[in-house]
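Dropping the structures in below, format is structure tokens.
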Structure P
Amino acid sequence: MGFDCNQCGECCSHLGLVHSIRKDLGNFHFIVYNEYTSDETEVTVDADKHDLFLDKSIFAKLPEACPFFRHMPGSEKAYCTVHLTRPDICQDFSCWRLLILNHTGRRVGRVMFRRSLVTEDAFLNRCWEECIDPLTETDDDVWDKEVIRILTRAGYSVRQ
């Protein structure tokens, strides 16, 4: 099961509550502190993102964003300015296992981590409770295929 980031930025929009700059080492090098684990990680702003990092305007709109999170001016694409040296927790992250879209292509749900649904769509929630929660398949690939089949029959489309 692969993960392909579409650079929406949701993952980093509130990571300022987790990551803080503990120390500025100069020359775009920093020590990042993880508020939950107390881990400290040395990071370096990617050479091609120095100018982007210097633009702090994102914090007016997203005050809880990771201190290294930015949007490219004129674009909604999100960037990690320390992508090459980002902390392990960021390297291990994938924001969804399955992305569920309605008939218009709007995201209405995500299957997270092992097998948890995140949605505000009442029909999708009911479909999940009645048809997917009872599944006992232990093989992840087989389970994913069955969930995709069920959701497709219910009128949704699913991205892996």
Structure Q
Amino acid sequence: MRKFMVVLDDSRECLNAIRFAAMRAAHTNAGVEVLAIIPPEEFNHWIGVGDIMREEARERIHAHFEVFAKWMRDKQGVEPELVIREGEPVAEILAQVRDDPEVAVLVLGAGTGKQGPGPLVTQLTKSAGSLPVPITIVPGDMTKERLEKIT
């Protein structure tokens, strides 16, 4: 099954990316893969502390994912899949795209702040010409109604 892969993080624009991916998946008989990445710098502590922090990060990700997963199931009829990876975000996104041949589109949310669209959008669009899948960039301030119209 073809999948839309979306990156789960704490950014505001993540919500629009998830909405877009779920709505497109529902309209095109596709799936949604939600990728959460735990950056390595969170665990530069003693081994025991790092293990506890890693487990806490996984628990936060699961709780965050469940909120979105319930909405996808209830409102869009889509059963999302959660993938958690640890490492540098861009490298892990590219690795997941390579590891899962069903990923057909990468969906990213673009920030609206003065600092630009965000580090993932900035870094991945620089190499967009050589990526194995297309990227869809969803504006972070796009309304839910507008998203519904374009999906």
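Tabulated results
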{"read-out": "Structures P, Q, by FRET efficiency 1/(1 + (r/R0)^6) of positions 84 and 108 (r between Cβ atoms, R0 = 25 Å, to 0.05): label with the highest value", "value": "Q"}
{"read-out": "Of the structures P, Q, the one that 15.9 was derived from, the read-out being Kirkwood radius over Cα pairs in Å", "value": "Q"}
{"read-out": "Value -14000, calculated as helix-only ellipticity at 222 nm (-39500 (n - 2.57) for each DSSP H run of 4 or more, over all residues; to 500), assigned to which of P, Q", "value": "Q"}
{"read-out": "Origin of the derived value 0.9 (distance in nm of label points 7 Å out along Cα→Cβ at positions 36 and 116; candidates P, Q)", "value": "P"}
{"read-out": "Parent structure of the calculated result 19, given that relative contact order in percent (Cα under 8 Å, 6 or more apart) is the read-out and P, Q the choices", "value": "P"}
{"read-out": "When volume of the Cα convex hull per residue in Å³, for residues 20-75 alone is computed for each of P, Q, the largest belongs to", "value": "P"}
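We did not get these values from a lab; they are worked out from the coordinates using the rules stated. Not measured: the values here are computed from a predicted model. Cβ atoms are built from the backbone, for glycine too; each structure is taken alone.
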